[in-house]
Structure I
C-alpha cells in the first residue's frame, strides 16, 4: 500500500515510493528506493522534502498514515474548490483563433529554439552573448501571447531530449510572458522577463555534459557543481552589456524556494524577488511536464495540482494561483475524461470559467474506438441529461492519442 508520511516519520527499512519533489531538488538517481540509513533522512531535510510517499508492501509501515488514494482525493477536492473561486484569466481577450495562431506559433517556436541554441552555444564557447538576437524573438513571443496565449503555451510542452536545455529555455520564456500578461505587467516588463526566461539556464553552458545528462546519481561534488549554474549564469549576465536587471535576477533566483530550501543562496520568502518567485514556479512546471532521461513527464493538470500542493512550502501561494489562472487547470492540448465516458482534447479555455473549457471529443472509452471529432462548449451547456463535464485528465500515451493532431488546422 502507498502511504503519505512526514519526513520526520521516516526510518531506515522503509521503501520510498516517491520523494514528492522536483527531480532538480535532489541528487538521488531515483524517486523510489529502500531507505538504508539515518544520513539519507538528514540529507532530505536539506533538499526541502517535507512529505513523501512510502510503499508498505516493500518496507516498514507507518500506522495510521494517510493512503495515497485518500491524499489524492483530498488534494483534488481542495484544488477543485479553490479553482472554482479563482477570478477569470485576466489580460485582454484573444484577437486570433487558436486555429490561426498555432500556424504562426509553430514557426515562431522553431525560430526561437534555433536562436537560443546559437546564443547559448556562443556562451559555451566563451563568446559575448548577443542580446540583440534575443530581443526581437521576445517581441514576437509577446505578440503571439497577446494574440492568443494558448497556441505557444500548448506547443511549449513538445521537446526533444537532445535539445532539452534550449527548448526548456524557450518554454520558460513563453510561460513567463503569459504569466506577466495575467498579472497585468506592462510591455517593458514582459520583454525583460522574457529575456530572463531565455537566458535563465545560461550557466548550464559551463557545466560538463557528462554531469548535465548523467543517467546515474550525481555525487555530492557533482550535485554542488550542478547547483552552481544559477550563480554562474547570473555572473555571466552581469558581465554582458544590455542585459536587463530582471533577467539577472531570474538567472540567479529561479531555483530558490519560498521556505528557504532552494539554491544557490537559500533565500526565503520576500528575500526572493517577485520575478525570481515567478520564475521558480514556471521552471518547475515546465520540468514536471517534460520528459528527461531520468524523469517521466506528468500531465499539465497533475503538474498544476503539484504546484498547488507545494504552494504551502516551496512557492509563493498567491503567485501559484495567478499561474493557474494564466495557464488554465486544463491547458489547451490536455486530454480529459468526461463523465459520459468520452475522451476529448481541450481546444479552447473559457476565460471566465477555468473548469469548463471547450473540448473536442475524439474517443469513446466504452466502445474502445475513435469517434468523429466534435466540440463541446462545456461552459454553455444547459443543465440536464444532455450535459457533460470533465471528471479527470488522462495520459495521451495510455490511449495512443496525439492531442496536437486535433489542434492543427484541417
Structure II
C-alpha cells in the first residue's frame, strides 16, 4: 500500500503564502498525475533564506499552506533555513529524503529553458575563477555563475547560461537538483515555470504600503495579492493579537547594541572576507554594497544575534530531526507511514527534542538554536517568549 503512495516534496518559505505557491501545489499534483498524491512542504521557520525575519510566525504560515493544498508541513532548522542557497537546498532536500516517504520534488524556476538547469547541474564551478571573481569585488552569486560557465563544455549559448544563472530562483533550483543527485534520493524532479505577477517579493512590496500595525490596512494592501484563504488566516491571527509583523527597525537597533558588546564578531557565521569590519563601520549607514549582497549581510547579522558560529556551520552538514508543524487528514496517514520509514527522529513538540533525545548532543544543539531563533523573532513580533512550547502541530480537517 505504501509503494503506491506518491508524496511530493516542496521547499518553500510562504513569506507570505501567495498565488504562486497555490499554482505550484496545483501544478505539481497535475504533473504527478495522481489525485491522491500527498504534498509535503519543508518550510523556513522565523528567519528566511535571505536572512530577514519572516512576515508572520511559522505556525501561521504553516496553517496558510495547509488550508491551501499542503498535507504535511515540516520545518527546516534555522542553521539551514537562514543560509546560502547551497546549504539551504542541501538541508531541505536531505530533510525530505530522510522522511523515507517522499517520491517527487517540485520547485519553481524563472529561466526560459528549465532543462538547461539539469545540464548545468553536471558542471562543477571552477574554484580558481570563483576566487578571482570574488577578489575583483563580484558578489558570490555572480562569481559563482562565472565559475560554472568557465567549466561548462556543452553546446548551450553562454549568454543564455549567464542570463539563467542571474536569476536567484534558478540558482536555488540548480542547488536542489545537485542535492537530489548527490544524495541519490531517487526523487522525480518537476520544474515548474513561475507565473508572472505571482511572487513573495510583490506581496511584501504590497505589504510595505500598509500600516503594519493595522489589521484593516494590511487587509487592504494584500487583498487580491495573496489567496483569500491564506489572507484570512493571517488577518485572524493578527486580530487575535497572536503576533504583529516584526519590527525590523527595533531589530537593527538591537543589532547595534550587540555590536557594541562584542569586541570581535569575526567568529560568527558568514563574517568572512572583511564583512565583520564592514558591518561595524557601516551599521549606521546604508549597508547596500556591490561586494556583499544584502542577503549575506542579513544572514551574518542573524548569526550574530543567535550566536551561530562559523565553526558550527562548517562542522554541522546534516539535519538532525524532522520537526512537524502541521498536517491535514490526508497528511496524518503519511505521518503514520513516516513514523516507520523515517531515518531521523520525528519531533512534534519541543519536549520531544529536549527530553526524549537529550542524549543526542548534535540534535539537542541544533534544536536549541531553533528555539533561540524563535525567541528572538518573538521579541520583535510582539509574541510571548517561549511561545513554541505552547503550540502543538496544526491539524486541518
Structure III
C-alpha cells in the first residue's frame, strides 16, 4: 500500500459529500476514475433516500427575559409557528416528560428511536437539543442541524418538531430560566438519489466464495470527511489495485457505499438488492476511520470469536499493536452481519482532542501518509491471509450475543 498515493486521493476528496448531493456524486466519480485508471471496472448503483430542507428557523425567548438565539431545525422536522411554555426535560426520562404536552422541551441528549417514541407519546410542541460544546467559538464551528431519519420516525402519525441550538445557548436558556418562547420552523421533505460504486475481482481458486469490502464515501454536513471516511475509500482503492495485479483465491466484491451517515443506507440497499450474492459471501471487511497520526489501530469483529482470535494472533505475531475485540461497529458491516455474514472492521481510532469526526474539523490537517502506511500494514496482513487462506479459520455464523446487539442496533423487536 502506498501512503502518499492514498494521501493524494484523500486530498482529491477534501470537500463535503453529503448523502444524495452533488458532492457525493462527485466523490463517486472520483472513485470510479481512480478504479478505471487501474483497469478496474465499476458500476454505479443508485437508490432513493428520504431527505429534508430547512427553509428557516426562528427562536425567541419571551419570558422572563427577551433574547433571540441562533437555531436550526432538524431536516425532516415538522413545521411550527407557536408561542409556548418552556420546560427543561433534562435527559427525557419518563419522569422528565410528565406534563410536557404542548410545551417546548429543552433536552440534554440527542434523539434516537427510543427517545423519539417517548417524546411522541409526551406530545410536546417542539424539542430543542444542544449541538457541539459549550466552548465552541461561533466563527470556528457550524451549528449542525441534525436529521430525523426515516427509521426513527417510521410508524408514527405526524412528525416531531426538533431544533438544534449551540450548547452554550442551551445552557444559557437553562440557567436563565426561560419559561416562554416563540418558535417558527419552515421546512419541507423531499426524496433524492444516493449511490454506491461497486466492482468485482473474480477468485481463481474458490470463485464461489465471496469476500465483500466496504467503505463509505459520504460525509456529514459541513464535514470534508477526510478521516471519516475518504481514508477508508483510499484503502479499498489500494486493495483493488493490488488484487488486479495479484489475482485472489476468493472473489472480491468492492462497495464504496453512499449514505452511511444517514443510517447505513448504501450497504442496506446493496444487501437487499444482491441477496443471492450475499448468501455466497463468507466475510465482509469494512474500513472506516484511518489516517490519524495520533491514535491506535483496531480490528473489531462482528462475528465468531475464532475470527477475532485469528486476527489477534496474526497481529501479535507480526508485532503490530492494535485493539482487537468482538463487538458491533456502527458502520456498513452491520447490514452484512444482519444477513449472517461475519465481518471485521479495520482502521485507526484518532486520539481524543487530536482527531475529529462529523464536524468541520475533519480535514486533511489530521491525516498523514505515514499513518496511512502504518495502518495499511495491518490491513494488508489481515486481508491477504483471509483472501488467500486454504481454509477460512471460522464459520459463517453470527453468535447469539452479537446477533442481539445487531438486532438492538437495527431497532428490531
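Read-outs: derived from the displayed coordinates by stated rules, not from any lab. Everything quoted here is computed from the prediction, not taken from an experiment. Cβ atoms are built from the backbone, for glycine too; each structure is taken alone.
Among the shown structures I, II, III, from which was the value 20.5, 61 of Rg and Dmax of the Cα atoms in Å calculated?
It must be structure II, since only it matches.
From I, II, III, which structure was distance in nm of label points 7 Å out along Cα→Cβ at positions 13 and 285 = 2.7 calculated on?
II
Given a value of 14 for relative contact order in percent (Cα under 8 Å, 6 or more apart), calculated from one of I, II, III, which structure does it belong to? Show your work: numbers first, answer last.
On the way: I: 14; II: 25; III: 20.
This figure was derived from I.
Please state which of the structures I, II, III yields -0.35, -0.63 when log10 I(q)/I(0) by the Debye sum over Cα atoms at q = 0.09, 0.12 Å⁻¹, for residues 37-212 alone is computed from it.
II
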